[in-house]
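Given below, in the form of structure tokens, are the structures.
Bear in mind these aren't lab numbers, they're just calculated from the coordinates by the rules spelled out. If you're wondering where the values come from, they're calculated on a predicted model, not measured in any experiment. Cβ atoms are built from the backbone, for glycine too; each structure is taken alone.
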Structure P
Amino acid sequence: MPKTLPPTLKLLLDFAPLGVFFLAYRLGDVMLATAALIVATTVSLVVIYVVERKLAPAPLITGVLVAFFGGLTLWLNDEQFIKIKPTIINLMFAAVLLGGVYGFKRGLLKPILGMAVELREEGWLKLSARWGFFFMFLAALNEFIWRSFPTEFWVNFKVFGMFTLTMLFAVSQFRLMQRYSA
């Protein structure tokens with residue numbers, strides 16, 4: 001029977017590749033950081049799969065895109081590809097969430113968070129829409145930053161800025177979640 005990783009270890013495995021990316025950038029450059037990110041992401045996904053015998057869709061998609069865009073970055077020696085990866089990932093998540101809300105009238109966060117959070121259907125729709133628009137905002141912000149600022153600024157934004165904005169946005173959704181609690 002497959003095991004479940006403790007939440008703390010799972011969180012560490014989810015964020016370790018980002019830390020490895022940042023450390024490798026500080027020790028070298030964006031190419032070293034990209035190679036380290038690909039390896040760290042792969043190791044993280046393998047460890048999760050070996051223990052749990054399954055991978056959630058979001059980390060798996062992220063891992064594939066890290067390998068693809070990271071591989072292009074290294075192969076073509078062009079850091080632009082790793083810089084657009086967050087844009088692509090955020091747009092994909094936005095498209096899925098907003099497509100679910102406006103195309104199918106389904107809050108697609110429910111299958112992901114439904115075991116931890118109980119909301120009425122209207123709450124799932126609103127929460128999914130808000131996260132969809134937030135992912136669009138992150139995609140646009142990433143595009144602006146990597147095109148307007150030096151690589152070092154972008155690396156700091158990717159590691160610290162996106163994480164901070166995401167945590168602040170998540171906290172800002174607590175009132176909605178309380179209002180639509182089932």
Structure Q
Amino acid sequence: MIKKTKFKDLVIFEKNTYKDKRGYFRELYLQKHFNIKFPFDVMSYSKKHVLRGLHLQLKNTQAKLVTVFKGEIFDVCVDCRKNSKTFGKYFSIKLSDKDNKSLFIPAGFAHGVYALTNDVIIHYKCSKYRHASSETGIIWNDKELKIKWPSKKVILSNKDKKNIIFKDFKRLIKKS
């Protein structure tokens with residue numbers, strides 16, 4: 001089942017799980033639901049309270065399909081498509097290994113995840129390869145975005161501590 005959100009092309013996929021006495025079998029990805037290809041898959045492992053993001057690429061923007069293999073996350077997507085009706089707004093959702101949902105994030109969104117449990121494993125299908133020279137990030141607790149994170153207790157990478165405020169991001173994309 002595909003659930004639309006108020007953001008153009010940002011959708012939640014609820015997939016089939018087949019359970020029996022042995023365990024379960026799950027469908028993770030069906031190409032027929034997408035008009036793009038995903039040539040690049042990555043995964044991340046996080047401890048509880050790790051916050052990754054808010055990340056995006058300015059060039060070679062990536063669409064992503066996010067699925068939690070283990071644990072639970074608070075997932076946040078910020079619409080950074082400058083001509084979008086929802087520019088500067090965010091969408092959040094809890095995803096876990098128990099709900100068998102995936103989130104499709106269109107190209108042009110900043111993305112961040114917060115680990116709600118220990119030993120979180122997330123799988124990402126990406127529509128473009130990583131383009132390190134065009135990577136940027138928006139600071140997780142930006143005052144303009146007003147994201148309601150589940151906790152202020154966060155563990156950040158040194159790189160994410162240096163992410164820019166949304167106001168500076170808007171200046172950055174105005175030049176492009």
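Tabulated data
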{"quantity": "Distance in nm of label points 7 Å out along Cα→Cβ at positions 91 and 115 - structure with the largest value, from P, Q", "calculated": "P"}
{"quantity": "Top of P, Q by FRET efficiency 1/(1 + (r/R0)^6) of positions 67 and 107 (r between Cβ atoms, R0 = 30 Å, to 0.05), largest first", "calculated": "Q"}
{"quantity": "Structure from which -2000 was derived, helix-only ellipticity at 222 nm (-39500 (n - 2.57) for each DSSP H run of 4 or more, over all residues; to 500), options P, Q", "calculated": "Q"}
{"quantity": "Distance in nm of label points 7 Å out along Cα→Cβ at positions 19 and 139 - structure with the largest value, from P, Q", "calculated": "Q"}
{"quantity": "Label whose coordinates, when mean count of other Cβ atoms within 10 Å over residues 51-58 is calculated, return 21.9 (choices P, Q)", "calculated": "Q"}
{"quantity": "When FRET efficiency 1/(1 + (r/R0)^6) of positions 3 and 99 (r between Cβ atoms, R0 = 30 Å, to 0.05) is computed for each of P, Q, the largest belongs to", "calculated": "Q"}
{"quantity": "Per volume of the Cα convex hull per residue in Å³, for residues 75-122 alone, the highest-valued of structures P, Q", "calculated": "P"}
{"quantity": "Relative contact order in percent (Cα under 8 Å, 6 or more apart) - highest-scoring structure of P, Q", "calculated": "Q"}
